[in-house]
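These are the structures, in structure tokens.
Computed from the coordinates by the stated procedures, all read-outs in this text should not be read as laboratory data. Owing to the predicted nature of the structure, the values given are computational and were not obtained by experimental measurement. Cβ atoms are built from the backbone, for glycine too; each structure is taken alone.
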Structure I
Amino acid sequence: MTDSVEIRGLGRAFGDRTVIDDLDLTIERGEFVALLGHSGCGKSTLLRVLAGLDDEISGEVTVPARRSAAFQSPRLMPWLKVWRNVVLGLPGKPDRALATRYLAEVGIEERAGVWPKTLSGGEAQRVSLARALVREPELLLLDEPFGALDALTRGKAQRLVAELWQRHGCSILLVTHDVEEALLLADRVLVMDAGRIAHEITIDLPRPRALGSPAFVALRSRLLGRLGVRDAAAPSHEDAAAPPLAPLERTPS
């Protein structure tokens, strides 16, 4: 095993349909990478491969030994109290103190003893993050974990993930449809198209990032262009326009 992610020539097909096609990707230790792309381009399939949930692949995939994932649906067991959900699957006797420690990290230790059905959407997603972090991952995989949250709760959850990443130093791969979310959180943003990484941008903006800064707006317009979307907030047609998706290129911010 390694402390980075190394993918070479990855392929995944479902019958006659190729979902991932000869994909190469490296994620360095401690790097925060966001992955964008239209539905069906292979984003979630790639995440499932890295999580060890799909091994019917071709090519070479090397990942850290300790990895965990959080999904858009928290997937909590309704018959288990919150703290038991956090440590579910860990070896040995369920440890409430350990669970409470990680619930405290995400700010809801006082909810340790309640049933999942009493949680709000934002609280349930925090429990999902605590369950991922209790495994002390070297690689944290996030599959649209904020997609079902309202705007206010989503912003709080994004800030929480940024804080947890800086505190724990693990690598993160975030699958998202939200361009602003990707630019706010990631060191590097990838655009996936037709099963390959088609475009890449390194984000050198200082943290915390300002949505309205000229540099942020320019990067947003460029990314939206690569996704084939016109940026209504862009100052001009030239700023919003971009050529169609092309083979992988690195673009400095």
Structure II
Amino acid sequence: MGVLAAERIKLTSTRSPWWCSAVVVVLGLGFAALIAAVSSSTKDNPEVPPLNVASAVAGVSGFGVLVLMIMATLSVTSEYRFGIIRTTFLATPQRTTVIAVKTALLAVYATVLTAVLAVAALFLTRGIYGSVPGLELATSEEQRALWGVPVYALLGILFAIGVGVLVRQSAAAISIIVLWPLVIEPLLSAFGSFGRNVGPWLPFQNGQRFFSMQESSSANWHWGPWGSLVYFAVFCALVFGAALFVVNERDA
């Protein structure tokens, strides 16, 4: 409980979590309002597909989760940068406990925040665009597109903390977190037959597939959306497990 209290104080007494949370709120709700407003002008056009749950929460699942991952990795790398981690480990020699509690606190926060914002973004989209079948949560696919976002955020925090512990340097950790899902994986998936075969093995492609309602037909998937979730979860767990092993083996 002492470790939990210490990590809670670190999270609430510094400015970056508050700024990151504000950015997530603005991006999540702002994109929902923007997409709904722009799409409402083409609502009666039969050639333009209507909005769905995945597009309504795109600001939360895309940029919002990414910002939360950056916040999570900074919570680790900043302590290494300013030497606070040494004091923390002197007070609590069980390093695994420190990292696990920090991860649990940030994961719960990210899960709750993205869940609330996803619901708010959906209702905001309905209010601006109108109620259409794709926004009614009538099917399991639509429901998964909504609650899959906080699940994706939880696993993303696990990955981000692991990267922060392994790399220890803010710029390098943020580069990995941003470039991996936004540049490296889309680039590898774009190379014809190579991309179709490699894409299903890329972790973030699997994680995003779970809550996506428009699956790419070009990829040669070997499992369904639930298999993709398990694949992404195992990948994040391996990165986090490697971080726990490394943090106990090398000097702070």
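A value of -24500 was computed for helix-only ellipticity at 222 nm (-39500 (n - 2.57) for each DSSP H run of 4 or more, over all residues; to 500); which of I, II is the source structure?
It was calculated from structure II.
Compute Rg/Rh (Cα atoms, Kirkwood Rh), for residues 18-81 alone for each of I, II and report the one that scores greatest.
Checked I, II; max of Rg/Rh (Cα atoms, Kirkwood Rh), for residues 18-81 alone sits with II.
semi-axes √(5λ) of the Cα gyration tensor in Å computed as 34, 22, 14: which structure among I, II?
The structure behind it is II.
Going by distance in nm of label points 7 Å out along Cα→Cβ at positions 58 and 210, which of structures I, II comes out largest?
Answer by largest value of distance in nm of label points 7 Å out along Cα→Cβ at positions 58 and 210: I.
Have a look at I, II and say which one yields 1.8 for distance in nm of label points 7 Å out along Cα→Cβ at positions 146 and 170, as calculated.
Derived from the structure labelled I.
Supply the structure label, taken from I, II, corresponding to mean count of other Cβ atoms within 10 Å over residues 26-33 with the calculated value 20.6.
II
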